[in-house]
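Each structure below appears as structure tokens.
Values in this text are rule-based calculations from the coordinates and carry no lab data. All values derive from a computational prediction rather than experimental measurement. Cβ atoms are built from the backbone, for glycine too; each structure is taken alone.
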Structure I
Amino acid sequence: MVTDVGPSQPIAERSLPASHWFALLLYGYLPTGAITRPATDCSGRRIDWPADRCSVWPAPAVPLRTQSVTAADLLVENRGGPRRLVWAMTERFSDGQAQGPVALAQFDRWGVRVQTLGVLRAHPTKARLHLENMGSGTLLVAEGESCTVPQDASTCSRTARLVPVVGDRFAPVDLSDTAGKCEGTTLLLLKGQGTIGRGSGRRDFQFESALTYSAEGVAVHEQLAVEEPARDGTVGTFLRRVQGERRVHLQAGALLATAPSILDRWIGAQEKGE
């Protein structure tokens with residue numbers, strides 16, 4: 001708990017300096033920005049990411065060399081009234097993602113206290129955190145983007161990470177089917193493009209999805225556009241479009257998907273030469 005937060009301010013307007021949030025959420029944080037390595041949250045748990053075990057997209061990320069944390073490694077979202085969603089980024093990765101403790105904190109007349117704590121790995125550029133309440137629980141959604149060339153918007157992809165709340169924890173999981181088989185990552189691609197293969201096997205694709213939240217879960221509307229060589233052997237290409245919808249249900253802390261994403265299925269087929 002932090003007590004000196006300016007109690008003369010209305011609770012809805014209260015804030016903390018970045019250093020106070022880091023001191024609240026991270027074990028061993030020093031005013032210089034140095035933290036204990038491996039990074040550990042305020043509950044004494046090592047900040048690990050146990051998910052993304054079976055994803056086709058994106059490719060496995062490589063951790064980058066970590067330095068001291070600064071104000072640029074903190075995101076605070078005012079969720080109205082006394083509540084704040086706070087993400088302290090302690091690790092960075094080659095695919096543009098960042099990782100670190102995430103908390104739902106609440107100001108009160110004594111200071112600020114953490115109500116829900118866990119770990120988040122997501123894209124931090126133009127990030128937005130929000131909570132979605134469903135009939136079976138609560139879901140943390142972290143939207144962000146990653147750009148191959150930061151100054152070129154055409155190289156940017158936007159994603160949404162889904163993390164369920166289990167008790168008082170944000171608990172990362174993979175998408176699974178009703179039998180518990182892994183169906184893919186909870187890092188959902190909202191908009192992006194890419195290329196797989198080389199030469200005559202080269203395929204350029206564009207992918208978009210839209211998420212709709214309700215008490216029943218998340219409806220994921222997907223569209224994949226693929227530019228392929230002409231099938232009749234002539235010079236040129238043709239564009240193939242595939243659309244579909246799948247649903248993600250929150251059940252007892254698990255995220256159950258009715259199907260893998262269109263993108264995962266298509267990439268898997270290409271890798272098998274189908």
Structure II
Amino acid sequence: MSDKPVALVTGSGRGIGRAIAERLAADGFAVAVNAVTVDTANLDDGAFSVKTGIERAGGTAELFQADISEPARRRAMVDAVAERFGRIDLLVNNAGVGPAERKDLLEASEESFERLIRINLQGPYFLTQQVARRMIRWQAEGIVPQPRIAFISSISAYTSSPNRGDYCVSKAGLNMAGRLFADRLGEFGIPVITLCPGIIETRMTRGVKEKYDRLIADGLLVTRRWGRPEDVAGVVASFARGDLDYCTGETIEVGGGLGLRRL
């Protein structure tokens with residue numbers, strides 16, 4: 001049994017997930033680092049480097065390799081985290097992918113749609129179901145005094161991009177999943193929030209860097225810079241401390257003012 005609170009952060013080998021894992025570890029959480037692939041020879045990038053970096057800084061981390069879109073792998077991961085740590089205090093549903101190829105709404109394939117729904121929506125939806133059941137039991141047993149659940153969605157949940165409609169739909173569904181779980185878990189006092197990152201500088205956005213450099217320079221954002229993974233991690237850290245518990249069911253945009261209606 002871990003004497004530290006435990007955070008399971010899916011998709012935490014890089015980008016936003018990595019920043020969240022590292023911030024939570026710095027704040028005293030033992031972190032279950034999840035990724036689809038784990039290269040133990042790579043100390044500079046990927047899930048193994050996240051684990052080793054946290055440990056070098058004096059924190060606690062363990063690797064759990066799993067594709068959350070596969071039911072058996074989801075179940076095995078939750079079982080493994082429970083066996084290793086004996087608890088999960090915070091679930092951060094961060095894992096997600098963009099379309100393999102951006103295509104116009106009139107040309108996009110069902111295969112791409114199904115892939116994004118499976119990974120971005122179905123996976124976290126049913127992972128949350130599994131973890132929430134355990135959280136309720138652990139809370140009743142006094143093991144986890146205050147469980148919390150966060151969904152990392154996207155501004156694409158409510159911002160139209162007709163060349164990646166499948167991604168937008170998957171994130172819109174994820175926003176509703178956050179509301180549903182907040183509603184259902186309210187009787188157990190388990191807060192659930194959804195974060196919607198905006199234009200964040202990660203590997204996923206490298207291909208559109210020039211486009212957004214130009215738009216940001218032209219005033220697209222109130223805060224005229226790219227978002228950083230650490231901007232999202234800071235909000236998760238605040239939630240993990242309990243600062244946002246009364247905001248359960250809410251969606252928080254981390255977008256530098258992108259969502260403001262301006263004239």
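A few points about this structure:
- Highest-scoring label, criterion being relative contact order in percent (Cα under 8 Å, 6 or more apart), among I, II: II
- Comparison of I, II - label where mean count of other Cβ atoms within 10 Å over residues 32-39 is highest: II
- Highest-scoring label, criterion being distance in nm of label points 7 Å out along Cα→Cβ at positions 88 and 184, among I, II: I
- Parent structure of the calculated result -12500, given that helix-only ellipticity at 222 nm (-39500 (n - 2.57) for each DSSP H run of 4 or more, over all residues; to 500) is the read-out and I, II the choices: II
- Cα Rg over 2.2 N^0.38 Å from the coordinates reads 0.98; which among I, II: II
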